[in-house]
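**Q** Each in structure tokens, the structures are laid out below.
Taken together, the values in this text are just the output of simple stated rules run on the coordinates, not laboratory data. Note that the structure is predicted; figures quoted are calculated from it, not measured. Cβ atoms are built from the backbone, for glycine too; each structure is taken alone.
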Structure I
Amino acid sequence: MKDFDKIAFIDIETTGLEPHKHEIIEIAIITKERTYHVKVSPQFIEFADPRALEINGYTPEEWIDSVPSKVVASEVADILNNKIIVGHNPKFDMSFVRELWELHGCAPYVSSRYIDTVQLAREHLPYCPQYKLDVIRRYLGWSLVGSHSALKDCEDTKKLFHLLWRCGASRRWWLRFRVRLLSWLGR
């Protein structure tokens, strides 16, 4: 990509899988200019999926310093305005972000066309058993410590993007060799 200045890497953690029912409780965005990471105060925790909260590590004590969703909506709108969104299944993340904006009356310009690292992984890691971020981390020998935190997942999505973006034939060969070498070494 010619202009990496316009890219925004994003990851969110939510109280469930349905944007109209559940909400964002953590968000991380990485741009050339900054890293934005906040825990968001849930407004409708009674509708949360207990399994989602367990995966995300949500507890009222951990979210004691969380930021109100109205503030987050405005800040995220400013950060993502005119950016190219990159994420691991960014359609899911952006469906929640757009719901947040609608709830709080924000209307930045963000294209609905995204760069999805799941698709890049399918193209360049054909022997990976699945394309969930944790599976890709294991496949590439990356640490899983801190996974399912928006910041760690956003950082690893950025790392994956830069590893796979426009991966040429020689680089694909090197990547396959590196993965096989790691598996032979038991990592």
Structure II
Amino acid sequence: MIKTFGQNFLRLDYNLFALVSGRDEGQVLKIFYKGLSRLGDGHLYILFALWEMLFNGYAGRMLVLAIVLAFAMELPAYMLIKKSVKRLRPFERYPKIPFFIKPPDQYSFPSGHTAAAFLMARLISWQLPLLSFLLFVLAGLIGYSRVYLRVHYPSDVLFGLMLGLLAANLALMIVF
């Protein structure tokens, strides 16, 4: 029964991947999704943290502490899971499916870009609740871009989302 569930889950995961990655929405959207994916690289997170420390006083410094703590929990867990699971990326498993960006590392599961995006969306929305909807939509689009660009499966994104939110919520409980 568990084996059947796992096989069905992987089949669903691949079918969702094929649905998303099989869409040919033109060059403009490929560029758009590449840009979204790059937002998850971390450069904006550093700029945000600097802004908070310089211009938002004590509240900003505490938020940066929560961000650092969340990433201190998320990154080792992410690396441990990635090296333990060793899930091949879609283009490695299915060589006929080309990828649109170079992945940052070898394995697919979980999506680190998605984990970081949701971690930051949760922490920033804690301080700026009016931006919550936009922040989570942006994080979701970053996750979607990883599947669209053919470097992740949907379940990689789903588990990245959960990992990022878990780390962010733990950091908020510890810091605040």
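**Q** Here mean count of other Cβ atoms within 10 Å over residues 140-147 has been calculated and equals 13.4, so which of I, II was it run on?
**A** I
**Q** Have a look at I, II and say which one yields 0.70 for FRET efficiency 1/(1 + (r/R0)^6) of positions 4 and 164 (r between Cβ atoms, R0 = 35 Å, to 0.05), as calculated.
**A** II
**Q** Out of I, II, which structure matches -13500 when helix-only ellipticity at 222 nm (-39500 (n - 2.57) for each DSSP H run of 4 or more, over all residues; to 500) is calculated?
**A** Comparing all candidates, it corresponds to I.
**Q** On FRET efficiency 1/(1 + (r/R0)^6) of positions 12 and 68 (r between Cβ atoms, R0 = 30 Å, to 0.05), which of the structures labelled I, II is highest?
**A** I
**Q** Can you say which of I, II returns 32 when relative contact order in percent (Cα under 8 Å, 6 or more apart) is computed?
**A** Answer by label: II.
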